[in-house]
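Trainee: Have a look at these structures, which come just after this line.
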Structure I
Amino acid sequence: MASGKGYLEFVLEQLSCPEDVSYRAMMGEYILYFRGKVVGGIYDDRLLVKPTVSAVRLMPEAPRELPYEGAKEMLLVENVDDREFLSGLFAAVADDLPEPKKKKKRE
């Protein structure tokens, strides 16, 4: 089942720093970026984030779910109504992740 654009818009609206957030549609789902880093995504109208140290600390009881078959487990964010929590979560996950690798230019 693909995710609806309405749920994506709701999640984006909940984040208090929209200039830091971007997304990319991929096969009916949405990959979410925060400050240029992949922090999670929307899969089957569920907000999932990478299980970084900070994400686990902020959501110790969060269920681990698969975004799709064959993928690594991610944490289900159930508290999407709390804007402050969601913004802090995205910032914390992004801070835990390494900087994206620079793509080499072809000559």
Structure II
Amino acid sequence: MPRYLILFDEGAMAFPAEELQEVARAATAVVAEARQAGVWVFGAGVQDAEPTVVGTDGAVAHGLVPPGRPHVGGFTVVDVPTREDALAWAARIATACRCAQEVWELMPDAEV
């Protein structure tokens, strides 16, 4: 089955701090549903406020390239039969997290 990356930009989750517990419960419930449905692969919030970028020459730089570009705040990977299924899970995540989600189909693993 195809795998899809569902993600949101850092800062997209805009709600009052006192609602954090409610949002966390809703997000945890969606994860539990995805696990029970057998479509959950992996997901996480991104903790670093700024990425480290390693260039093709091995040079290490801190910060976004280009500067100011939004970066990932969190992501989920699901393994579902169709894009429509991925969009349905993204809608559930968007509702739980209270922010829009991007959906990207991942390339299949290379056959060795």
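Derivation of every value follows stated rules applied to the coordinates shown; laboratory data play no part. Everything numeric in this text was worked out from a predicted model, so none of it was measured. Cβ atoms are built from the backbone, for glycine too; each structure is taken alone.
Trainee: Where does the value 51 come from, among I, II, when relative contact order in percent (Cα under 8 Å, 6 or more apart) is the thing being computed?
Mentor: Checking each candidate, the match is II.
Trainee: If you rank structures I, II by distance in nm of label points 7 Å out along Cα→Cβ at positions 24 and 96, which sits at the top with the largest value?
Mentor: Sorting by distance in nm of label points 7 Å out along Cα→Cβ at positions 24 and 96 in descending order puts I first.
Trainee: Using the calculated result -1.30, -1.48 for log10 I(q)/I(0) by the Debye sum over Cα atoms at q = 0.27, 0.30 Å⁻¹, for residues 32-87 alone, pick out the matching structure from I, II.
Mentor: It traces back to I.
Trainee: Another question, if that's okay. Determine which structure produced the value 0.97 for Rg/Rh (Cα atoms, Kirkwood Rh), calculated from the coordinates; the candidates are I, II.
Mentor: The value was obtained from structure I.
Trainee: Could I ask something else about it? Upon calculation of distance in nm of label points 7 Å out along Cα→Cβ at positions 40 and 56 from the atomic coordinates, which of the structures I, II produces 3.9?
Mentor: That value comes from structure II.
Trainee: Using helix-only ellipticity at 222 nm (-39500 (n - 2.57) for each DSSP H run of 4 or more, over all residues; to 500) as the calculated read-out, with -10000 as its value, let me know the right label among I, II.
Mentor: Derived from the structure labelled II.
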